[in-house]
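Presented below are the structures under discussion, each in the form of structure tokens.
Every number here is computed from the coordinates shown, using simple stated rules; none is lab data. Here the structure is a predicted model, which is why all the values come from computation and not from measurement. Cβ atoms are built from the backbone, for glycine too; each structure is taken alone.
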Structure I
Amino acid sequence: MKREAYAPELKWKVSDLYKSDNDFLQALKKFEESLANYAKYQNHILDNADNLYELLTFDNTCSKTLEQLYVYAHMQNDSDTTNTKYQEFYGLAVKVYEKYSVATAYIVPEILKGSLKLIEKYLEEKPALKEYERVLRELFKYQKYTLSDREEKLLANLNSAFATPDDVFSVLTDADLKFGKIKDETGKLVELDEKTYSILNKSDNREVRIKAFKKLFNTYGKFHNTYANLLASLVKNDNTIAKIRGYDSALQQSLYANDIPVQVYDNLISEVRQNIAPLSAYWQIKQKALGVDKLHLYDTYAPIVPNIKRKYSLQEAEKLIKEALSVLGDTYINDLDKAFRDHWIDFCPNVGKRNGAYCTAVYQAHPYVLLSYNESLENVSTLIHELGHAMHYYYAIKNQKYQDYNYSIFVAEVSSQVNQILLSKYLINQTKDVAEKKYLIDDLIGDFKATIYRQTMFAEFEKKIHELEAQGTILTHEVMEKLYYQLNKDYFGQNIVIDKFIKYEWERIPHFYSSFYVYQYATAYAAAIKIAMDILNKKPEAVEKYLKFLSLGATQDPIASLKVAGVDMLDQQVLKEAFAYFKDLVKELACLYQEVR
């Protein structure tokens, strides 16, 4: 249905940001006018402690307003992408964000012309400046990689040009690429695209899976020259900028922002490569469960038992979520209740709504969650995942100042995955139905496979193509296809056929256009497993440590903040425990099949 046909209680409360669209437009205009005030601080930031404090406070206020403007515009646009008014609002917000970036481009280089010693002197002279101490100290870690004012401004103006590969990828993949039609299990012709493929590859009908797999990847294969040029351009941009700034590599530059040692990235790849055997054992179970002679890649998403058809109303989903998360204590559950009572969530599956699900937040309001709720168990899992993000934001907003609330991407997926694991474990322990238990365990195994094995394979692919380009290799489609096919053989192990069409899969992965991002899914999932299992096993203070972690925001670096939750990502034991958990799941599933026989 159209959006206006849905009841208000199913929609997020955007009026918490601006009472009306007119209020938004007035705030946007006022903000744009205020950008001129940045000019008066240029070349005078470090004249004295008062100037520095005044500039940082002004920028803090502007940043809060910009966040509110941008989130309002993109939320309204995502609610109904067919609404041209909100398309325009989003465009206006993006433009004003670009103007802000240009207006503030001088700030960091100018501060870094000074010294940390001078900053420490100003901190002593003006105690109010201590509010920004973490931010200021953080800036100086970039001092040796920061260019001149003119060079930084040039790079700021080139941001949109650097984004071209990603922009073209999106248009090509989402708009121009056509895969044709395919018959589903009912014999109905359906248009094949990324959305329908994600359904068809789970079909109980193997012929449907085979046809969808071959048609999708064969189509991508026809465009391999274009995709190779796009990805190669992005890799070249990454390596060039890293070299200009003086980093050892594009990987080091990416990880440096979050204070993550390259050792963490390399440890992940090493540990996963040493633990392929449990996945090979799982393939044997899956092959027998599906009744196929040989298991192929196109079989891996098919459920080993029919999908759970049970539907969950919103009321039932809320009840289930609160029961599954009750192990986190009354405070967490009472705070979680705000998401439902105060309309943080947009449930409507209306025409034109953005696909997928996400959580965003506004410091001056609260978190927001978007999804299209369809009452399936998968949707309940998506909802509890996004609510994990929401509670992470909520506790950070509640406990930290604006400049310290927005936690690192490295830890962003921890809270969401903890929630999903707790839900799955709760359902497995509650059910008496063997088929349902098999389904739920297989689903958890699927999450592990997709998040640890697959994302780490992606991470190694990214690392290798950046290294190859830096060494002078031209990244043709042949180079990338050969590398990607071999990685599939390495990571997915024995007892499975690695179909030749998989060599084109790298073409369809949007996260490759956010370089060195995907490894964080794997590390976060490993951390989440430890946290969730410590909580379920009633390890002393596990809940208290976890809630403390959720409240930290950016006040500690990601490695240190996870240590607060009892997780040391520099210790490979965390990954070893994750694989022990995975082996237990595979063993439990194998036992269920043996019991039935």
Structure II
Amino acid sequence: MRASNMFSPTLREIPAEAEIISHKLLLRAGFIRKVSAGIYDYLPMGYRVLSKIQKIVREELDRQGALEILMPALVSGELYKETGRWDLDVLFRLKDRKNAEYAIGFTHEEVVTDIARRDVKSYKQLPVNLYQIQTKGRDEARPRAGLVRCREFIMMDAYSFDTGWEGLDRSYRKMFVAFGRAFRRCGIAPQVVDADSGAIGGKENQEYMVLCDSGEDTLLLCSRCGYSANAEKCGIADAPREPGEEPLPMERVATPGAKTIEQVASFLKISPKRLVKTLIYTGGGKTFAFLVRGDRDLNESKAARAAGVKSLEMADPDTVERATGAETGFAGPVGLDSAVKVIADNELRYMANYATGGCETDVHIKNVNAGRDFPEPEYADIRIASKGDGCPECGAKLSAAKGMEVGHIFKLGTLYSEKMNARFTDEDGSEKPFVMGCYGLGVSRLLSAIVEVSNDKDGMVLPVSIAPFEVSVILVNPEDEQQCSLATRIYEELQQAGADVLLDERDERPGVKFKDNDLWGIPIQVVVGKSAAEGKVEASLRSNKAEKRLLPIDGASEAVLDMLGRLHDALRLAAGEIG
């Protein structure tokens, strides 16, 4: 490819809309352009990278026996209604001219389960693993950070069908291997962490997180035993019992207008750690009060499990007033309606003399003690884990890091097949529901994640496997016949050898070409400039421009191909293809 034929409009200034490094660089390099909030065009350079990522993903899934299909982007609302997901707020919903309801697919469990129940009748047809790479739509409330959180994005989603849990374990393991190899071939090694299943549902599941400061998720890591989990999933070891305080007399304090933790702590002149907040929720037709320390956050998934309900919703003001006798902001465990079940975080088990809401508007209570001032609550791990908490596996203190999710794999079990009556005839003649797994990899988000961790002050530093071109030949002066001759020669020799090479012969200033090629992140740069008069060219790696090699034109192509081979070998070694 000649750069004069390439459409890649680069920018020198950072666009005002750009938030994180990858967003800035992808816009500046002309890889993407914003159409509207959370929706982007992929320009030629960016689309070349996406295509190479997709090729790697396809190769690794095919290697594990998965079969590619293509399901509709427009999904019948009837399918989503079968599983109760039609009312999810992430769905883009619409009606056709006959008033039939549809949604843009945000994930395709229902569609693929419908395929299986129609055409997979016998255990002899199992296992089967079907995948697609397709555009998805999610009505994100706050699209952000370029390709990280979009309303339209490209995703690989795969779905396995097995006769039982042992089969699912094997399918899951194959996909775990496929994901790991695909990521390493793309030049990254995400942290695999235990995660919450969210809107997908199911049992065991794991996320692939690229560690970076711009990540939206908090990860908790144990350096002693290797445990890792998303903060929303992470368990917390019980804290050791410390010497208790002597209970002090309970004291009601007027706190007019003080509702938030910060306001109450300031008013009472105490640390938020000495406050206990009471959060009123409803679920399963019941009302619950969850108690957590003032500087902590409730984990709704953990809380729902502790309460024995499928999901929880924050109580409306009327429910709060019925439960507490006060307006929102003054709930506490003392004086609660007896029908409200109280569940306290394990951390409060040995805590004494804390402050709470007074179940009376504009009142809080100091020196509250469980068992004396209100009935001893049920205790459970119900808060979001944070740095310094105890590892649930070994008890060591957890460290924290930010992560960007690029993949998520789930053991769904029979969650969808039961709801959709998707069954097969087993070897014994009985009908059984499919045991399913699902596996998602964010193709377009992966582009952002790679750039987020592969860059320097001059632009992107892309892995050779996914860079838009493997080699760029930069012709410094197109009017110099000697330079033109050598640049064309090495360009053609590299092309004939199978290299993916860009010849930058544009009628631009040398500085513009150097800045653009650095911005694009092409792994190997061959500069044909003043040294051409001596029959030599200059070669360097984008990752280490300080080390430049002056090569005679006879043998230059072979030397560049050797450099290229070494870069590819390093990725193959990381992926386990060679060793």
Distance in nm of label points 7 Å out along Cα→Cβ at positions 269 and 453 - highest-scoring structure of I, II: II
The highest value of mean count of other Cβ atoms within 10 Å over residues 437-444 among the shown structures I, II is in II
If helix-only ellipticity at 222 nm (-39500 (n - 2.57) for each DSSP H run of 4 or more, over all residues; to 500) is calculated from each of I, II, which structure is the one that comes out at -8000? II
When FRET efficiency 1/(1 + (r/R0)^6) of positions 205 and 285 (r between Cβ atoms, R0 = 25 Å, to 0.05) is calculated, the result is 0.75; to which of the structures I, II does this value belong? I
For distance in nm of label points 7 Å out along Cα→Cβ at positions 405 and 517, structure among I, II ranking highest is II
When semi-axes √(5λ) of the Cα gyration tensor in Å is calculated, the result is 53, 31, 22; to which of the structures I, II does this value belong? II
For log10 I(q)/I(0) by the Debye sum over Cα atoms at q = 0.09 Å⁻¹, for residues 61-244 alone computed as -0.42, the structure of I, II it came from: II
Comparison of I, II - label where Cα Rg over 2.2 N^0.38 Å, for residues 173-252 alone is highest: II
